[in-house]
Structure I
Amino acid sequence: MRIVLASSSPSRKAILESGGVEPIIAPADVDEYAIIEAMAGKPEAKIVEKLASAKADAIAAQYPADVVIGADSMLLLGGELQGKPHTVEATIERWKQQRGRRAELITGHCVITPKGRFIDTARTAVYFADATDEDIVAYAETGEPLECAGAFTLEAIGGWFIDRIEGDPSSVIGLSLPLVRRALYVFGYNAHEFWA
């Protein structure tokens, strides 16, 4: 039995690899915008769980004997969910809004095994530095935060601008190993069974 990651995220892959797993990478092709629109008005955790479930569901039939993991993260800032900024301009604007503030990164997980499915959310408080305009522009221009929920990374250049977090660091990077471990336990699997 193997772990299949329904994502092309290098950060999620790196988390599994650092945890001793060599995942099969099988990116799911889902319309995230359509899902978010359809879930308008629903609780934030339910939206990210639905995104994670859509990714896992899109891949699970191809790997019925394996453990498939879908995950999705969004930043809750001032009561509004923030996804990936995609452009330098949007990243700069986002950082000007979030600098010096506290936000919550919500990462939904869907783990599908031959014995059933597990859906849950990891929430981690993120305290953004009061970064200068110059640093914000320079960071955006690196391209690093453009495809990241919340327009930041914790493990790379973005680490300069995160004062602290409260919660699970791996979930901020994109995948909560403690949550995945709990999911495996629910179905009678041990984490070490998936180590390379």
Structure II
Amino acid sequence: MDLPIYRQTKSSIPVCLDVMSAHEAETVRAMLNELVAEGLSYPQAEPLTVADFAAYWQKGEAFVVRTGEGTLSENLPPNQIVGAFYLKPNFPGRCSHIANAGFIVAPEMRGQGLGRWMGEVMLQLARDRGYRAVMYNLIFETNIASLKLWESLGFQEIGRIPAGVCLPDGRYVDAVMMLRSLVNEP
């Protein structure tokens, strides 16, 4: 798959998916730390430092979605990062053929199809890189949008960690594990 890839969102905002450049890491780290602070989708309890972010998000390959040229909204200037994801081995050595990925969509861009598009691109990139499956270790059971998205992209629930997540309000909920095989796919 050749990058960058261009398309328009559901509301006709031009966007571009490409490899994250070094100067974009701080913007993506800030976006991730906003999700960490919400406490509803990522397991970290504290903001990631530069070193923590590098070890977590940049361990494999990192990608971003930027607004494209011709974006007219004052709130969305051209080249603003509105989404990001990583793709890396989920396990070392003999199990490194199983990928893991993590995603961010900027709040102002939710509902525009970016999550689905990034998921579809990630699956193709994973196939292209020789991964045989993609696994998500901890999808909070309260993250219904994420669970529905991955199910619609062919992921299956393979297990649960009972009370594996402590939400900010003190409730414990299950963490869902999902897997999609990439074997025998075009």
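No lab work stands behind these numbers, since they all come straight from the coordinates. These numbers come from a predicted model, not from an experiment. Cβ atoms are built from the backbone, for glycine too; each structure is taken alone.
Of the structures I, II, report the one carrying the highest value of distance in nm of label points 7 Å out along Cα→Cβ at positions 125 and 165.
Values: I: 1.5; II: 2.3.
Result for distance in nm of label points 7 Å out along Cα→Cβ at positions 125 and 165 over I, II: largest is II.
Of the structures labelled I, II, one was used to calculate helix-only ellipticity at 222 nm (-39500 (n - 2.57) for each DSSP H run of 4 or more, over all residues; to 500), giving -10500. Name it.
Working: I: -10500; II: -7500.
This value belongs to structure I.
For mean count of other Cβ atoms within 10 Å over residues 93-100, which of the structures I, II scores highest? Write out the running numbers ahead of the final one.
Working: I: 17.4; II: 14.8.
The structure with the largest value is I.
When relative contact order in percent (Cα under 8 Å, 6 or more apart) is computed for each of I, II, which one produces 23?
Details: I: 23; II: 17.
The read-out comes from structure I.
Comparing I, II, where is FRET efficiency 1/(1 + (r/R0)^6) of positions 13 and 53 (r between Cβ atoms, R0 = 30 Å, to 0.05) highest? Show your work: numbers first, answer last.
Details: I: 0.90; II: 0.65.
Structure I gives the largest value of FRET efficiency 1/(1 + (r/R0)^6) of positions 13 and 53 (r between Cβ atoms, R0 = 30 Å, to 0.05) among I, II.
Say we calculate mean count of other Cβ atoms within 10 Å over residues 29-36 for every structure; which of I, II gives the highest result? Could the numbers behind the result be given before it?
On the way: I: 13.6; II: 17.8.
Once mean count of other Cβ atoms within 10 Å over residues 29-36 is tallied for I, II, the winner is II.
Given that mean count of other Cβ atoms within 10 Å over residues 21-28, derived from a single structure, equals 17.1, which label among I, II identifies that structure? The partial results should precede the final answer.
Values: I: 17.1; II: 13.4.
Value 17.1 for mean count of other Cβ atoms within 10 Å over residues 21-28 corresponds to I out of I, II.
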